[in-house]
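These are the structures in question, set out in turn.
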Structure 1
Amino acid sequence: MSLEHHEWEPMTTEEASQLFRALSIPWWVAGGVAIDLFVGRTTREHDDFDVLILRRDQLVMQGYLKGWDLHRTNQPGLKPWLAGEYLGLGVNQVWCRRTPDSLWALEVMFMDTVGDRWVFRRAPSIGGSLASLGRETPEGIPYLSPEIQLLYKARQEPTVKDERDFEAVLPLLNETQKLWLQSALKVQFPGRHPWSRRLDGEGAQTV
């Protein structure tokens, strides 16, 4: 299978939980599956499976996945992630498959930090304590906090998938989460983001 073959067979949440049960660093399910874990049901199909770690912990993850076929995103395209290679800003994801002949199973994403705070790299003034970064399911599976995940999904023109994720999460956010996301969107999108009005309760959109 070629390096640029982009077909996926995403692992499941349960498989990820088993895979990372002995991992010594923090990790969180991210992306659309994190939305599902917060909502408590499968909201849509997912083309991949994302896991978030702190950038500073990346070589621990690389060693843990020894034997896997790992490639850093290097748009356009992918490049092998060499043993011991520390990936700095500009390379924010790694694709993972068990062998070069396997389908892609996992995407590992990096969260940047300053001290004991996480930092939103698109607008570094946005961030928070590491303790605020994630939540856990009743089964103990860690996942990215929904308001932070929605911030990463926010674009000036949200995709259909992002809209569906927002609509699934919005009724379940508490006031603190809504206020935080609203504030973060105002920083990233000074001209007002399409989700801002709905966070204020001024209207809804059906997707």
Structure 2
Amino acid sequence: MTEGLLYVLSEPGAVEEAEFHDWYDTEHAPARLTVPGIHNGFRHRADDGLTPSWMACYDLTLDALSSPEYARLRERSPREQRVVDSLATLDRRLYELLDAHGDAPKEPAVTLCVGMSTTDEDSFHDWYLGEHIGLLHSLPGWWRTRRYRRLEGAGPDFLAVHDIIGTDLFGSVMYRRATRTPLREQIMRTVTERERRVFRFHNRVSGEAAGPASDG
């Protein structure tokens, strides 16, 4: 079965923050964990001052989203409908896993998400796998990198999700060396779209759902 990632960016907008979190933590997100093939769920708060301010991600097998159990989640409760209609942003993206490197962190901390589209996919992947991953993973505290191809939703074609110890890494000499090589500069000239977000771990989703949820 093909592994993937459901990646959802959201902004409460007119929804009060307390209700936003209660809805997400007790109804919306837990309902997904009742679907066979959705392995887990995590919520993250933006740590870069940008919006949307919240990100949720679910590791899953792609077949899970075509199951009857997932289809039933589209039956929204009155509360679900009201909250969804009031959100400033609900940006749902689905990705297929390409490759993974390193180990999952024992204690989630910071997640760096970098999306890119390119006019030269072969060279892009050769650079990432042949140079970029190795340089990044030479940094102490750069725990894991997973790369994905976008299947549904907005955003760049490829997404790299990096689990790291903290944002202090970005100021290190080793990080600057890893992100300023001649080959990287060459590849970046082929990049047509780039999105960089930094999130800090908020919580892990509980599997106890209070009711139906939407498909975001």
Structure 3
Amino acid sequence: MDTPLKRPVPQPTPGFARRAGELRASLQQISAELLALRTGSVLATSEAGNTEFHLSLFAAPVFGTFPELTFFSATGSELPDFQQLLLLYYFATADGTPVTGKWVSFADLPSGRMYAQAFQGYSGDEIVKAFGEGLASFTDACQKAGGQLADAGDAAFIFQALPQVSVMMTYWLGDEDFPSSCKILFDANATHYLPIDGCAIIGSTLVKKILKLKV
């Protein structure tokens, strides 16, 4: 993945195809059982007798075939290129490190500090622009997106992005001295499952989900 100097965008097809092919080739050298164990996926056999990985991406069920390592929605539609690459990176990076329960900023992730300002610009800052002082509206959108209430800030919600990748969106209301602010935090294990660019895409994806649900 390219470094997240700006908002992540779907990768051009030639670049996707090349990198996806490299990742698939490397993953095909690993047993399906080990991949399932590392990623927290459920290993299953389809009616046709094919091996599949079943998991969720932001609470949406998806499945991947093995050894092809192609990913589909629950309805059988092939996922878009950028989601294919995200899931391939997840499978390639996953090492089975448990969730820590410790929340860290994007800047505190390995290799994240250099790109933290850009990440904040297209994640938490976009949420604040949309919701302002509307904490009730923010809460409503997060709940509709499947967030679980957490004890932080003036409102905070935890989202299960992938089986082993949790993120927290925390909102602080402003006052006469400080403006409102919002940050996306990651469980400290995040880069055991995604490269830093993958973490950026997770954050960007969550923001888009929340903004779509704003009323």
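Each reported figure results from applying straightforward, stated rules to the coordinates on display, with no laboratory input. This one's a predicted model, so the numbers in the text were calculated from it and none came from an experiment. Cβ atoms are built from the backbone, for glycine too; each structure is taken alone.
Name the one structure among 1, 2, 3 that FRET efficiency 1/(1 + (r/R0)^6) of positions 18 and 130 (r between Cβ atoms, R0 = 30 Å, to 0.05) of 0.05 was derived from. The value was obtained from structure 2. Ranked by Cα Rg over 2.2 N^0.38 Å, for residues 66-121 alone, which of 1, 2, 3 sits at the highest value? With respect to Cα Rg over 2.2 N^0.38 Å, for residues 66-121 alone, the highest-scoring structure among 1, 2, 3 is 2.
Here distance in nm of label points 7 Å out along Cα→Cβ at positions 34 and 178 was calculated and came to 4.1; which of the structures 1, 2, 3 was it taken from? Going through each structure in turn, the value belongs to 2.
Which structure, out of 1, 2, 3, was helix-only ellipticity at 222 nm (-39500 (n - 2.57) for each DSSP H run of 4 or more, over all residues; to 500) derived from, given a value of -5000? Structure 2 accounts for this read-out. Quick check: 34 is what I get for relative contact order in percent (Cα under 8 Å, 6 or more apart), calculated from one of 1, 2, 3. Which structure matches? Computing relative contact order in percent (Cα under 8 Å, 6 or more apart) on every structure in 1, 2, 3 gives 34 only for 2. Identify the structure, out of 1, 2, 3, from whose coordinates distance in nm of label points 7 Å out along Cα→Cβ at positions 98 and 114 was calculated to give 1.2. This value belongs to structure 2.
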